[in-house]
1. With mean count of other Cβ atoms within 10 Å over residues 147-154 as the yardstick, tell me which of I, II scores highest.
2. Out of I, II, which has the highest value for distance in nm of label points 7 Å out along Cα→Cβ at positions 131 and 163?
3. Given a value of 55, 27, 25 for Cα extents along the principal axes in Å, for residues 155-258 alone, point me to the structure among I, II it was derived from.
4. Using volume of the Cα convex hull per residue in Å³, for residues 107-226 alone as the calculated read-out, with 167 as its value, let me know the right label among I, II.
5. With helix-only ellipticity at 222 nm (-39500 (n - 2.57) for each DSSP H run of 4 or more, over all residues; to 500) coming out at -7000, pick the structure among I, II it was computed from.
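Every read-out reported here was derived from the displayed coordinates using simple, explicitly stated rules and does not represent laboratory data. Note that the coordinates shown come from a computational prediction; the quantities given were computed from them, not determined experimentally. Cβ atoms are built from the backbone, for glycine too; each structure is taken alone.
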Structure I
């Protein structure tokens, strides 16, 4: 079995309420089942529900064991960790993998900051679970049991990783929080700092980085991609914020021969009605034009790969 379950797909902050019932209001958390192995990508507020589910269903089979992969350490992607029930259950074994953004702090220290009395009533050294931490860069991990995980740096204001999980000849990829690379140098010949050779170099560098990202998820059976904005919103005033548009993600996934695309990391101000309209709009535009399947991610969604 190779199956993913969405426990949280919202970006920036949790937004529970009547306007987010269909697509969900919890921040990012994805459960991956590779046979009997449990992998978790991100520990946003959605991990609370996952933790309760694991406590109800997995303990009868023995201690809970899981690998948690963090895309980055922005709060909306780690805020649920203190409410993850298995960390309070003796016998739990967790390995937390993720990028480190500050040279003087380890991944354990960054996550552990939440587990201090000023923020939370239980300290890190009081947890019942056995937890290991592993700092990641771009690499290939062999987790055993036929599971391989590739990592790729993304374009975000802090160090951020995409993950490609390969199992039984299938692949699942996450690319969030991410925005397309662009030329940072002046390209207008009338600009006082314009230099033709530097502008060309910037164009080439951006193109090459975007190609590397697309190669990372090329041919994926399932891709979960950041689509916090529409193209209009992104161009208007969101360039540099570290997130992608629906249009960019769809076009890039189609170019890369991705089989199925889930649109993810929903803007906190985007309610169910608008997300439903956007899903229908993009599905209609793609009909008969490409074999790519596109859906807006929904909390509780399960996809068998």
Structure II
């Protein structure tokens, strides 16, 4: 195994999400080298050229197209490759197409004796995180998905708008599947230590149940709404990729709801879904116990069951 370069990242897949992520990471100053891989080498070269022309306005670094051999010393490999979600398609409709694509990508990574962290971003992210863990043979702490990091950001944003408060002061998680069975963990949500219901009343909002239902639905359907309006979502997820990479590269030990394989959380076993974990330079350090009420726990188990059924329907 080559010596890992902690400031080198590889992005596999240069579609909307991959190229937006490369752009966000270039601006972040986290990396001194980013290598772009795509089935269409010219696409990767074009994206690398386009982004590199902005380097005089950012920080010096190298961004270039490459091959799987370039992964050997990368500290993070970000997999965004896959068929995109079309209008009217659910994330789970994508599953067979994208598991097939992963069956060609992940063994190539494994062959290179890759010593870094494998971050799965392609959808359906939970199924593909499970697939990547299974096909790569890497330790589970080094294989995880972007999960509900973006969904949780959407929740914070919408709550911030609803309450007229900085979204960074809102602390709330979306858990479970990144998709239709996701759960808003209302029982543990707060605004800078003030329980959410109390803060709502302070701001003149009293119809909690209706507001919670509406906001959770808005979060869940926001990707569909964006896809309907502009055919794809990529800026929000690119910022989420940047946030996860920041936690890894700077060893921030941030609590993030990434998708990882579960071992007994609320009775859930052997599926990948999102729960809060501590993320640092070695990947997932440890789970963070979150208190959920009975209804939320049951919803989380239902989400796991939906994912399990999809996994069981695939040929391994």
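1. Structure II comes out on top.
2. Going through I, II one by one, distance in nm of label points 7 Å out along Cα→Cβ at positions 131 and 163 peaks for structure II.
3. I
4. I
5. I
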